[in-house]
Structure 1
Amino acid sequence: MRRVAVVTQARTTSTRLPGKVLERVGARTLLEHHLARLAEAGLPVVVATTTNATDDPVAELARTVGAAVFRGSEHDVLARFRGAAEQERLDVVVRVTSDCPLVDGAVVAAGVEEFLRLDDPDGYVTNTRPRTFPRGFDFEVFSRAALEEADRSARLPGHREHVTPYLAENVSGRVTVRNLTFAPDRSGYRVTVDTAEDLELVRRLVEDHGADRLDCAGIVRVLDAHPDLVALNAHVEQKRVGE
């Protein structure tokens, strides 16, 4: 049986909102919300953080809630993911990021099911190509072998910092991309945390609407019904690869 786990990257040195993963929303930090939501996927979870002393609290919190921890380079996140996969002896890696505190475990599990059904070592399953889910519910699934090839071959700084562009852009020419979709298209919604405005939206969703107990579709229904919430961070632009 192939060993599958979710690997999530987390650090406190975010450029636009430093320390965001340790911000409290309701009774939990954003990282605790994130890890609790991932637990619903029914898979082991590994927090891939940095070796910086400033990330000691991230590692401690992760271990407290039962997640495995790997610590590696701050900027070479591709190497950090490979190290996490090697440490945990994974065959299949699910990549998510900790700036998605309301990630839906059932959506992640569906992506893993699709990847295992494909039974293709060069398979790559995501829900962002093209994007129809709101930002904040992203996942990527790929084999450890594909990750190792990317680590050996990727040279561009953006490919190493963002982990998967080498795979997603099919640089090798062998990658088979499968994409999960959400209907109706809600790619314009933003439920990820990169700025103070993003944090305010997530705080309002959790504290006023119980979004930590809702699945992706439930959160979309809240946003559909409350355009004032959508407006909180509608102007925020996502950082691009290489920025």
Structure 2
Amino acid sequence: MIDLNGRLALVTGASRGIGQASAVALARAGADIAVHYRKHEQGARETMAQVTALGRRAAIVQADVSDDGQVRAMVDRVQSDLGPVEILVNNAGWARQQAMDDVTEADWDAVLAVNLKSVFLVTRAVLPAMREGRWGRIVNISSGAAATGGVVGIHYTAAKAGLEGLTRAYAKLLVKEGITVNTVVPTMIDTGPGRDNVARAKIIPLGRVGRPEEIADAVALCAGTGYMTGQTVNLNGGLYFR
């Protein structure tokens, strides 16, 4: 059993999909939850309601996680309302599908800012408290695009591949301070309307797309396991192996 009783988790992009499911899974394991959102306040409030229904404390915080000033203010609010962050799930991301020749410098900068730079900014903001407590769990959410090239665009693929490298760098540098850092890699997940899940399921050996709750199980595992760090946990129904 994963026991996170008394721990505080900050989950970015927790208003829906994988972020929402991860927040609920961590709460089910005993953690209190800071629910981050950028635009979807109603979804964040729904996540908070699910967390509090499990008997855990929760608060919602709004920020653009690609902006350092907003990130620092967000972490300060979390610490004031709930306490120091001990578990961080870097889930916030943005995918803009573009053909290779259509990607401009501005497109490149925007996608890397949300999908890669934000992980650096939020991690940097929570690390002092983790280091002081000599305990921390950081879980970064990547994508199968990092391994396969994906279909979204070269900027998104580069950002997610960079995220996996960043995970390993942090893991190596922080392991002696009691802080683990791992990557969870979802591929072909049912994250809501607009997805052609029937067509996608045909290319997955398991025969179906994944569910956000299945990704959340892996997130909870990474948060509750102290002997695993620097690892890449792939969830793809057998689509590829690495």
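None of the figures in this text is laboratory data; all of them are computed from the coordinates on show. A quick note: this is a predicted structure, and the numbers were derived from the prediction, not measured. Cβ atoms are built from the backbone, for glycine too; each structure is taken alone.
Here helix-only ellipticity at 222 nm (-39500 (n - 2.57) for each DSSP H run of 4 or more, over all residues; to 500) was calculated and came to -13500; which of the structures 1, 2 was it taken from?
The structure behind it is 2.
Please state which of the structures 1, 2 yields 1.00 when FRET efficiency 1/(1 + (r/R0)^6) of positions 104 and 128 (r between Cβ atoms, R0 = 35 Å, to 0.05) is computed from it.
Structure of origin is 1.
Can you say which of 1, 2 returns 14, 40, 31, 12, 3, 0 when P(r) over Cα pairs in 10 Å bins from 0, in percent, for residues 24-135 alone is computed?
Checking each candidate, the match is 2.
Quick one: mean count of other Cβ atoms within 10 Å over residues 80-87 came out at 21.5 when computed from one of 1, 2, so which one is it?
Among 1, 2, the structure yielding 21.5 for mean count of other Cβ atoms within 10 Å over residues 80-87 is 1.
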